[in-house]
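Pasting the structures in now, so scroll down.
Each reported figure results from applying straightforward, stated rules to the coordinates on display, with no laboratory input. Since the model is a prediction, treat every value here as computed from it, not as a measurement. Cβ atoms are built from the backbone, for glycine too; each structure is taken alone.
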Structure 1
Amino acid sequence: MSTALSLSPEILAKYEPVIGLEVHVQLLTETKAFCGCLNRFGSAPNTNICPVCLGLPGALPVLNERAVEFATLAAMALNCRINERSIFARKNYFYPDLPKGYQISQYDKPLAEHGWIEVPTPNGPKRIGITRLHMEEDAGKSLHDGFPDSATRTYVDVNRCGTPLIEIVSEPDIRTPDEAYEYLTRLKEILLYTAVSDCNMEEGSLRCDANVSVRPRGQEKFGTKAEVKNVNSFRFIRAALEYEIERQIEVIESGGRVVQETRLWNANEGRTYSMRSKEQAHDYRYFPEPDLPPLIVTAERQAEIRAQLPELPEARRARMIAQYEITEQDAATLTATREFADQFEAAAKAAKSPKRVANLVQSELTSRLKAKGLELEQSPISMKGIALAADLAEEGKLSSKQLKQLFDIAFETGEDFPVVYEREKPQQISDAGAIEKMIDEVIAANPKQVEQYRGGKKTVAAFFVGQVMKLSKGQANPALLNELVVKKLDA
């Protein structure tokens, strides 16, 4: 069901949305944030637990050094300033899947602050600020049987308690749902390049809450915000923001007042609905965690971590465009994941024409992957296979038609290109005499087209090329064929 609101463009133009995003990212450590329990998704419920993550009396937390390293690496990749000294705090609230009754987090002294991400907009690049990046632990998970229709029982799995998280809080710089989508897309891409998280939204490794308000255009003061939770894809976040902006404008236009609250997104109905009034910071009764000393990340340690930073997506795209003379679109496709970009660069360096490798990925590979619903990393044709195909085409040993046929076979059989090529090995005719004989035959059979060509209609040459290709069953060397057709017709 889509939103029933139908606000006119004039009404929408009167108001400006203000959006801020809070993104929780699980870190890809072997063990939890404050104990030695395994940090692993999919284990049997309530098996990866101990007195520390259950908050039993006398159990003391010990900070995971690897989690600090990953959090700092992520903060650096997001252009944040790292605070040499940060403080852990207790955030107190009751929830059935939070056995301790509080969460260890960071409050007024976070690990990192003042970062940014650049996103594309119709008016050019825009910098979205990052207020802070802080460390905390995750809570457990409540599983509602039958939710949302007829919940009868709730099961609690506390395996997730103590999983190391970073929370990335944006500035309220986002003005449209599309900007929010681009911000999240680039944030996820950067985090995947640093390998600090797998960012799997289905498994809860990356979760996003959105704060949204509206104000009359030109007004500096923010409107009353609502927080939207329970959104499990970037597409749904965009849809939820669109709905919530229209809902708030309609409330104001009808003389009502927007209430500060937490709302849930219902994807089936395409709408948000009220969950509870929004908590303030003082409701959590923050105070410094007495069982953990201040976290100190020295300048020397920061330098060690910064040395681990990979070349990040935007910088890599710019370099590849310059180095391989490829388009922005090619670069965006080829850098979709760090692994795929690495594979492309290895293939490009080995191939005779990096540009042709990039073109084959765009023209032949991505369309087939899309048709089969596969991701780049699931392709049966490896980047080595693409490089071989590019070289064969560059050397004139394969026509574009033959190449397409071999790609089709590779996708049908699930085999890599080199395997298919060795087995099928289409024979290309590069003997000028044999091609000339076929051209003579076609010219003799089509006197009308010959007259058109000689009358000045030079585009008719393509007709003869096509007829010879048909006669040769696609095996004539295309470059040689084009050259000989023109030579024969001009004779």
Structure 2
Amino acid sequence: MGKNMFRTKSISEFISETKQDGGMNRVLGTFGLTMLGIGCIIGTGIFVLTGIAAANYSGPALIISFIIAALACGCAALCYSEFAAMVPVAGSAYTYGYVALGEFWAWIIGWDLILEYTLALSAVSIGWSGYFSNIMSNLGIVLPQALVTAPEEGGLVNIPAMAIIWIISLINMKGITQSSFVNNVIVIIKLAVVALFIALGVSHVEASNWTPFMPYGWAGVFTGASIIFFAYIGFDAVSTAAEEVKNPQKDLPRGIILSLIICTILYIAVSAILTGMVPYLQFKTTAAPVAFALQSVGYHWGAAAVSVGAICGLTSVLLVMCLGQSRILFVMSRDGLLPKFFGHINAKTKTPVRSSLLVAVISSILAGFVPIGIVAEMVNIGTLAAFIIVSASVIILRKKAPEKERPFKCPFVPVIPALSIIFCGILVIMLPAVTQLRFVVWLVIGLGIYFGYGYRHSLLSRMRQMKRGEGAVTAVPGKEEAVGKGVSTMSHHH
């Protein structure tokens, strides 16, 4: 068994599997992908975390924290782009791990990503619910506290958080064209709100607010970077939609890199203006720093517009995360590592409806009953672990298969992947110990499932049995033809 755990799958095998059930609709181009990236990146980070980081860690040097986080993400994004162009298959880091490192590591990344996306969906929907209640009370409709907070925080259930997850899931099940259209509309509103803030705020900047520039020293700047790092995560969600892209070899790297560049420029502008408008210590008291800064200089209508922008921002993050999560579950099921039931594409909508339903059920229960603090920290560690494994995979695959065609090449290998591993490693170390412990528990549960179910049911195991002539005995009636077809198409590729 030992050696078989690290069996890899070839790129041609993955690509032949994407044609099952007629495949998904290939409708996205560079524009749609870049908008998906921005949809997922600009949200919680800019509308919520900027204030926390400025007040407690970075001070006016928040700009430098954003640049450090952008460099860390930039290195990871170049590694992602090389894989996305080589392996244009849904499933993002999970698929890349399968090709480079083998099934065992692929399972670990996939299990990580399930944690990251499920918890991110819950955390963002709880934030969404907060902004929604706030807007409703400004309109004079006060929602009962028991129905908008988790039991641990004195309520019964967070209904708006659960409702938004179901609405988003239904849009996602309709099809990628609909999801992409809704996302584009929301992103345009969100970018308009960020532009509005920059336009209104720039004339109220006072240079005196920028001194002292680094009140907490370099240590503060780096800790600040580890907190706002999550303002950038989301470019990896672009790669989960790979099977729905018209020209993946060109469009995927462009979508990943463009969305990261656009967001970095906006973040630096926003953080410079934010810390210039209001002395950094004043952000200690607010969870909505951008609206707070506009209120403090008298733009109350501007603050209201930003709240609407924040709701739009969080909605598009939910839309893209929900899309990403259902695609990862779908690919893991198609590979046989999770029950086959979820690895099915609906004939009418061309979307993985069953895996979307599963995501909606689990994340809405978490959003309704668990407080946001616990949920948010766990997102960080899952993402960082995935980034580290993808970066390592680039170095390993360059050694193992230098002759493979790479439509996009990450520059300066192994320097850039190594920097990505170091940056992300430092950020993992800076997370609270209890988060690290919960992560270990999650991994142990995952290993139990892999050795108890996934290892035996994996498509690779089933093919190996068939080659030994056990196929006729072990295959499920009616399933032999499907598996047989898979084997014949694969043998043509080798």
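Remarks
- Parent structure of the calculated result 31, given that relative contact order in percent (Cα under 8 Å, 6 or more apart) is the read-out and 1, 2 the choices: 2
- Mean count of other Cβ atoms within 10 Å over residues 182-189 - structure with the largest value, from 1, 2: 1
- Computed 29.8, 98 for Rg and Dmax of the Cα atoms in Å - originating structure among 1, 2: 1
- When helix-only ellipticity at 222 nm (-39500 (n - 2.57) for each DSSP H run of 4 or more, over all residues; to 500) is computed for each of 1, 2, the one that comes out at -12000 is 1.
- Structure from which 1.7 was derived, distance in nm of label points 7 Å out along Cα→Cβ at positions 262 and 286, options 1, 2: 1
- At a computed 6.1 (distance in nm of label points 7 Å out along Cα→Cβ at positions 14 and 30), which of 1, 2: 1
- Answer label among 1, 2 for the case where mean count of other Cβ atoms within 10 Å over residues 398-405, calculated from the coordinates, equals 11.2: 2
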